[in-house]
Structure P
Amino acid sequence: MIDDEGNQLGILPPYEAIKKAREKNLDLVEISPTAQPPVCRIMDYGKYLYQQEKKEREAKKHQKTITVKEVKFRINVDDHDYETKKNHVLRFLGEGDKVKATIFFRGREMTRTGLGRQILERLIKDVESESIVEFRPRQEGNTLHAILAPKKSDKEREKEKEKERKQKADKAAAQSAVSPSEPPAQVAKPAS
C-alpha cells in the first residue's frame, strides 16, 4: 500500500487500508489488481480524474486537425484561371492542409477525359516542390480527382522560418562588422 505522499506503508489487510484512507478523508484506489499482493494507493480520486481530464484537454489543444480543401477545375480552363487556382493550391499546402483537385465532366466532355488528366498532371508537376501526391489522378464516375499533401510538417516549416531569421540576423551583423564607421588605415609603401 502507498499513502497519499508516495511513501510505502507495506502490506496491510483491506479493512486497515480502508481505515487509514478514511482517517485522511481520501479514497483507497487499487492501482495494480493483478500484482501479488494487489497494490493500492490512498488518493483523492475525484482530483485524480480531474487532472487526467485536464491533461487530455491540453493534449487536444496541441493537435493539428488536417482538413482537405477542394479546388475544382474544368477541362476548358484558361491559363489565368489555372494560375489562380494553382496559387490557391499552393496557399492551402503552405497552411498545412491537404488539397483535393477535382475535374468534373459534363455530357460530351466525358469523351475528353485525357484533357482533364493532362490538367491534373500539369498541376502536380507545377506544385511538386511544395507537395507530395497521395493519390494519382483517378476517375470515379464523371469526376477525376487527385489528392496532394504538404511536403513539410508544421514543425519543419517553423524550423525553416527560424533558420531564415537567424541567417538574416547573422548577415546583418556581418555587414555592420565589415563596414566600420572609420575608413581603413593607409599602408605606407617603403621608399626604394
Structure Q
Amino acid sequence: MSAGVRWKITWENDLEPSDHAELSEFFRATYGPTGEFNAKPFETGRSWAGARPERRAIAYDSKGVASHMGLLRRFIKVGDTDLLVAELGLYGVRPDLEGLGIAHSIRALAPALQELAVPFAFGTVRHAMRNHVERFCRDGISNIVTGVRVRSTLPDVLPDMPSTRTEDVLVLVFPIGRPMSEWPSGSLIERNGCEL
C-alpha cells in the first residue's frame, strides 16, 4: 500500500454508524464485481456478511476505505481437536489498489493477533485465489493447508434449505502463538458458526 495509507485497528464496539455505512459502501463496490450475490449482504448498510468481526484493520487513504480485514476469536474443530483461532475474513481491497493489500492487512493486524494470545489465525479463500495467496505465503507468514473441507452454518435459517454448508476451499493458517507443526491434522474443519 502507498505511504498515504493510514491504518485503524479497532474493536467492533468502537465503530460508529457512519463507519458501518462507509464500510458497507466499500464492500458493495469491492465484492459487487465478483458477483451480485456477494454484495447483497451489504445492501442494507451492514458492514458484515455472516459472523460479525470482533476487531478490524481498516486502511484509509484520500479516497476513503482502501482495505479491510476482520478477525474473530472462535473455537473450531479440526478433525477431533477443538482449537482456539482468530478467524480472518471480510478481506477487501479497493479495486484501484488490488495487488497491494493482503500482506499489509495481515501485518497491520499482527499486534492485535499477538495481544489476543491465540495459537493460530485461520482463514479461507476460493481456489481461484491460489496464485495470490501462494505469493503471500512465500514470506513465511502463512501456510496453505490442502485436502481440507470447511463446514459452516449459514447466516439465515430457511425452512426449505439446509442449515450448514460444506466447502472445498483453500485454508490459510498463520502460526501466532504456536508453531505450524502443532496445527492438528484432519480432513474437515467444523467452523461451528457462520463464516466471517
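What follows is calculated from the coordinates using simple rules that are stated; it is not laboratory data. What you are looking at is a predicted structure, and each value in this text was computed from that prediction instead of being measured. Cβ atoms are built from the backbone, for glycine too; each structure is taken alone.
When relative contact order in percent (Cα under 8 Å, 6 or more apart) is compared over structures P, Q, which one is greatest?
Once relative contact order in percent (Cα under 8 Å, 6 or more apart) is worked out for each structure, Q has the highest.
So distance in nm of label points 7 Å out along Cα→Cβ at positions 19 and 35, computed for just one structure, reads 3.0; which one of P, Q is that?
Derived from the structure labelled Q.
Have a look at P, Q and say which one yields -0.90, -1.05, -1.09 for log10 I(q)/I(0) by the Debye sum over Cα atoms at q = 0.24, 0.31, 0.33 Å⁻¹, for residues 27-74 alone, as calculated. List each step's numbers first, then the result.
Values: P: -0.90, -1.05, -1.09; Q: -1.00, -1.16, -1.17.
Structure of origin is P.
Starting from the value 0.6: which structure in P, Q was distance in nm of label points 7 Å out along Cα→Cβ at positions 83 and 171 calculated from?
On the way: P: 2.6; Q: 0.6.
Computing distance in nm of label points 7 Å out along Cα→Cβ at positions 83 and 171 on every structure in P, Q gives 0.6 only for Q.
Match the computed value -6500 of helix-only ellipticity at 222 nm (-39500 (n - 2.57) for each DSSP H run of 4 or more, over all residues; to 500) to one of the structures P, Q, and report its label.
Answer by label: Q.
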